[in-house]
Every structure is written in C-alpha cells, then in structure tokens.
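What follows draws every value from the coordinates through simple rules; no lab data is involved. The structure presented is a predicted model; accordingly, all values stated were derived computationally and were not measured. Cβ atoms are built from the backbone, for glycine too; each structure is taken alone.
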Structure 1
C-alpha cells in the first residue's frame, strides 16, 4: 500500500503551533516538537528567517546558511531559545528541502489526486551540494553547548 502525504487528514485544531501567537512575547506557548514542526508558522521568527533562506545554488546555500547561523548565534546571545530553535529548524529545513529537490524533479514527491509517489532520482544533483552545506550548519547548531543546555532546560520547563 503506497504511503500518503502527512498533510492529508491534518488536524489543524490539535496542532501545537498557532499563527496568531507572537512567540517572542509569549515564548511559554512554544513547543520544540519534532524536526521542522512549526517552522513556517511561529512569528515573528518566521518573518525574520524566511528572507534569509535560499538553496537554489551552492553559493546561495552557503550565503543563506551563514546568515541563518548568524541569527542562531544572535538569538542565543540574548537568551532567546525560541529564536535559536527556529533558526536551527531553518537550517534543518534547508537540508531536507535541498535533498527533496535532489531526489525529485521540481521537489515534488507526490502527484495527482491519488497522491502517487513520483520516481526518485530525477532531481537536480547540484542540490546535493546545497543539502550538504545546510547539513553541516544544522549539525553545528545542534552540537552547540549553550543551545543544547538551553534546549534541555526548555524541555524540562515546558515539555
């Protein structure tokens, strides 16, 4: 039986991240979640990070990942764990999206009303370089000692 995309049967009401919350003013509402959850919802961080996020070419990926890394460090320097975690998620998303474009032409994994999975290996090989660039910065963010201790503390306090 073919897998179906996770966005089918999505329960918006039970989703932890809400677009109408200012997470800088109300960080207590933020949940770390799994992977990239909430990355394109949590304001004002989304608006601060989306303009920096690019992976069309390896040069753009390098510039973009550096800019997001700087924001990651900036958020940590002012004890803004939510901002740092969102920047980490954007680095992770740079990796996963670039890999998607490496594997599938146009980045589309599913097609048609039956959501049939498309053939793998039809994408842009140049995107693999972009993925590697983001991967290295994403892993550096996760390995940052200050971030790791802030994340552990956040999980203890907020779940």
Structure 2
C-alpha cells in the first residue's frame, strides 16, 4: 500500500484490503468446495479476480489493476462463461469425491496456504522491479503463456461442441 500519514487514508486502505481478502478467500472456498453450478462458480472466480485487481490498486500498481480488470475479469471470464454455455448438459457438477479425498485435499490446501503465507511474510518484495521485469525481460514468456491459455480455451470449445 502507498505510504500515507493521513489516518483516514490508512484506515480506508486497510479496510479495503481486508474486505477484498476475506471476499476473495470466501469466494475461492465456495467455488471449490460448495458451489456445484458452474455458472455460479465462474461468478465466484470473478470475485476472486476482482479482489486481485483491488490488491494491485492498493499496492500502487494502477496499470496491473486495470489490466487485471480488463483482461481477466472482462475478457477471460466472458470466454469461460461462454464456454460453459456452449457445453451442453455440463452446468451442474455432481459431488464425485468422498470424505477421504476431501480431507486429503483440505490438508494439501492448508499446507500450500501455510507455505504461501510464510513465503509472503519473509520475502522482501520489490514490486517495481517485478513489474519492470514483467514488461521488459519476461514479456515474451508472459505473452506466450497468454497465447497458450487462449489456444487451450478455443480447443476446449471445439472439443466440447456437438457436431
């Protein structure tokens, strides 16, 4: 977050962070564990991606925040929802996993979450350096990954459609 001596700005930034973080975590949990309707799960993913955009804005990365909103929340989510609608009969996902698999998945998720929090806390992040590298040195791998995701989505639509 941008450094500020104004207590109101600090309060609003902190409040926005916590609301965004809690909403993103709740939406991600519901999307994975509770929601069986794919459209609702896609809308929960939209909430998570919007929370990421707010995190970028709070960190002062305005370009990344707007790019997150335009590219992921706007374009990619429209494509995902379009792909769901183009796939006949796949709107509802039955619960196919048993209790053992749920407990194992929860243990793995807690482990990955704990490691992620530990890495975030101990790493001295240099956001400007990371952003600069993404737009200079690593722009080609970033664009190749985005092209690969687009081709994969188009391939999934072609495979899923009826002849």
Open item on the list: Say we calculate distance in nm of label points 7 Å out along Cα→Cβ at positions 24 and 120 for every structure; which of 1, 2 gives the highest result?
Closed with: 1
Task: helix-only ellipticity at 222 nm (-39500 (n - 2.57) for each DSSP H run of 4 or more, over all residues; to 500) derived as -16500 - corresponding label from 1, 2 - done: 1
TODO: Identify which of structures 1, 2 gives the largest calculated value of distance in nm of label points 7 Å out along Cα→Cβ at positions 32 and 56.
DONE: 1
TODO: For distance in nm of label points 7 Å out along Cα→Cβ at positions 16 and 40, find whichever of 1, 2 sits highest and give me its label.
DONE: 2
TODO: Work out which structure the value 12.0 belongs to, where mean projected area of the Cα convex hull in nm² was derived from one of 1, 2.
DONE: 2
